[in-house]
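Values quoted throughout were computed directly from the atomic coordinates according to the rules given, and no laboratory measurement underlies them. All of these numbers come straight from a predicted model, not from anything done at the bench. Cβ atoms are built from the backbone, for glycine too; each structure is taken alone.
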Structure P
Amino acid sequence: MAKKSDDFQRIKTQIEQRQYAPVYLLHGEEAFFIDQLTNLLLDMVLTDDEKDFDLVQFFAGAGEFSSGDVIAACRRFPMVAEKQLVLLREAQALDKRTFKLDDLCLYLKQPSTSTILVITYKTSSITGAAELVKLCKKTGEVYQSDKVRDYELPRILPGFLQSLGVSAEPKAIDMLQNFIGADFSRLTHEVDKLRLTLQGRTTITAQDVADHVGISREFNVFELVDAFAHKDAQRVELIRLYFARNPKAGPVPMVISSLFTFFQNMMLAYYCQDRSLNGIMKEVGCSYPQAKSVFDGLRNFNARTVMRNITILRDFDARSKGGRPATTPDPDLLQELFYQLSH
């Protein structure tokens, strides 16, 4: 991931210095960074007046055009500007029966010095265009924008915030990660909103986030288990609030079942001779994600607490299946359950 991040910054810096490559192939699952580089090229290469003459855009799925049309556009000379910009957008939506990306290789073998061709392809991998990728690497820039995983955010967020002209306290970074997750469009929006409240400051505090940023990310039971494994009370509460607003994301039976499996596996792990990740997977007989949660949980729960929590979960399982007053809604039941498991 570090290499991809370095590639983004390197390409961004070169564009800002007007050191343009003849072709850019921007692809991957994280559309935000692809759009960032595309928009930067749109801003840097041509003025608004020049765009009327020397900007050609092809949108896959929004009209019929051929590879020959794209090549012809690339071969023509700029009318006003020093260079023209040709954008082939959303190439993953091209009808591969009529337009094969490798058909562009004829142009890429000898690209025009007065044209900048940008191809965006917003999926994890480019299929059926091995020669095109190879030629783009040889004659231009290829940037793969991988989806950022939540566990990578603590390392990536400080640099991302710096690129937006601000910094943040460690606690504020943790809160942004929990509130928003790896949604960089949303993060940019929230940081822009926060800057209006900083009154000249450039460092975002935890209080700033608490006052002005709402919970916008989605949570699931796997993240709930991970939050319990790390004894992260703040994240447990965030997930509880999310489940209260989105009952389908965390039905009570699923929540209780997932937590019961977690604590049951942890109790079994206490009897393992080998309490490494591989040892837990082998002796407990669970998947890697489950073993990872157990491995983390062993540092935060002793055997007595684990057994107590198993008893609590059995009790709440019975209550959820009819052994509770009809006036007790699911969110209240989960609030009581999470409190008892955490104290």
Structure Q
Amino acid sequence: MKHTEQTHSVTASLQVAKDAAILFAAAFTMTGTMALPTYADTTATSYGFEEVDGVDIFFREAGDPADPTIVMLHGFPSSSHQYRNLLRDLSADYHVIAPDYPGFGASEFPSPDEFDYTFDNLANSMDTFIEQRGITEYALVLHDYGAPVGFRIALEHPERVTALLVQNGNAYIEGVSPAASEPLQALWENRTPEVDAQVAANLFNVDALQWQYTHGTRNPAGILPDNWLLDLERVSRPGQYQAQLDLLTDYTSNIAAYPAWQAYLRDHQPPVLVTWGQNDAFFTPAGAQGYAADLEDVEIHLLDTGHFPLEEDGPFIASTIKSFLAARGIE
């Protein structure tokens, strides 16, 4: 199928960067000043698209496919961009891949009239994506929306999941902040065009998006503005408000599924590492501690940061993931 204009833009940008790198290497080689290595660097992140059920899914990938695989499932309002550094930090030891959901990041954005934006559909898309990439065994990184997407995949294929690496990915009612969920009650109880307009006005603006990244952080000035500026550009596309509000409305399906997810944890006992920003306004530390009730092999770290813990504690999380998986023979 034809790519969207965004797809062509990303592809063209990548080609320009590639051509520039080739010219750069050639110039230094001819002058004798420096010759770049000719071997393939498997730790470098590459970018591509996979067509899934007629939708072009963008993904970032790094590492040797012969190594154990980690699939990274992103949250709201972000994309695989949130894993840009974690991909780099884990790629020497693991095959890592991070896709964008339909309508998020650089993936194609089918109209809400053509694609139902529900968590079941996001999970089906990601499950098919993983299968089409030939990945049959994997650890899952679950952040925010990545939890409802990832738990649906895990319930479908428990034998494929080697571990869960949870970053503010909630599976317990105790972890849902009443203050954060209260503004969404109107969507859940009596959604109308007026309610849609009010919620959209409160959520889809630069100040609200910036707040999601900086609230609860130790050093707000150290959080990369590209995060919320990229999200703002993506969510400002025609039709995005409806798609995102459809997902927010469907969030009740996740809360209803919490008991099934907890039963999965009790029955299958995957190793679970929890690295949780304890100052998260949406999901409280009780959500992190909830995993301890259902698991025999769980390691929990509460970090002094906000909803996106990778932004301030990425190096710690990366090293903790490596030691956690290695201790369980996943290396």
Structure R
Amino acid sequence: MYNFHEFKPTAEEYQALASLHRVVSPDGRKETAAELKKEDAGWPRSRLFKRFIATEDEGEYVAEGVCFEAYWQFKAGTVHLHFSIDPGHATERVLPGLYAALLGFLNRRGECVDCLSCGASEEDGARMRFLKHEGFREVMRWPSSELRLAEFDASRHAPYPEETEKAGIRILTLRQIKEEVCDWKRKLRDLRHALLLDVPAPDPPTKPTLAEFEEMILQDSALVEEAFFVALAEDGSFLGLSNLWRNDEAGKNLDTGLTGVVRSHRRRKLGLSLKLHTVRYAQAAGAKTIRARNEENSSMLALNRKLGFVPKPAWINLHKSFSG
């Protein structure tokens, strides 16, 4: 028997939530209760964010459901749902009640919802069946992949970083950028937003304020300044970036962040050079794998496959429309 209630921002509930996340994603980021509380406090007050919890009779956390407006990809009327369910509890038994609790909250609040957006791994059959039964339809697929660093042959791609340097382009780490470039934070924010405009997504990105950019990227506990590379032209303009996130405590399995190049400098192997810098960092740091997720028709997926990333199950984005 499960009970469902709104999350209460107490020290005890944050601790229970952090413990649940570790069970749900044992290989993922180990966020502390303090970090979760800080993230919630930093959420823009103008944007919806609400957690619901599923517990057993004795009060143990078994699942979390979140409804929110994505302030980094805001579209009026679109509400995103996210579920974290303890694998020791059947999705079929927990998910319906948690989903109903979220919808009940949205109805009581009087939210004008045109679209519900939710994601699921293609190998999570129970979740996919439930969402499709509720009227969700697949809109985008992001195949996952993994590069096993022990098997990576750097010699096959050796010329490209050197060719970039010959073209007068420097590739610096974020730490070096902070030391050398004036107004680096604004330039990096603007570069990242320009690149995201060309990344396939259900909705276009919303340009963050500098404070939001700092909260989302620069203050992220998984940020590694030495694994964050930026390409600079001779005149100092920012041309591209590629970075890795350290989401496990040991740093053995790194996750790719955004990789991209401004339109004026594409098809010059600059993206490949940036990616190779991240791979070299990972190898030097003693990592075992680099994990990635890219939209199925994106050029970055093709580049990762060229580098030797091995396909893994895809992440599926599904929408339920209420606007005709």
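Points to keep in mind about this one:
- Read-out relative contact order in percent (Cα under 8 Å, 6 or more apart), computed value 17, structure in P, Q, R: Q
- Read-out percent of Cα pairs over 27 Å apart, for residues 79-222 alone, computed value 52, structure in P, Q, R: R
- Looking across P, Q, R, the calculation of distance in nm of label points 7 Å out along Cα→Cβ at positions 63 and 231 that yields 2.5 traces back to Q.
- Given 1.00 for FRET efficiency 1/(1 + (r/R0)^6) of positions 199 and 295 (r between Cβ atoms, R0 = 35 Å, to 0.05), calculated: source structure among P, Q, R: R
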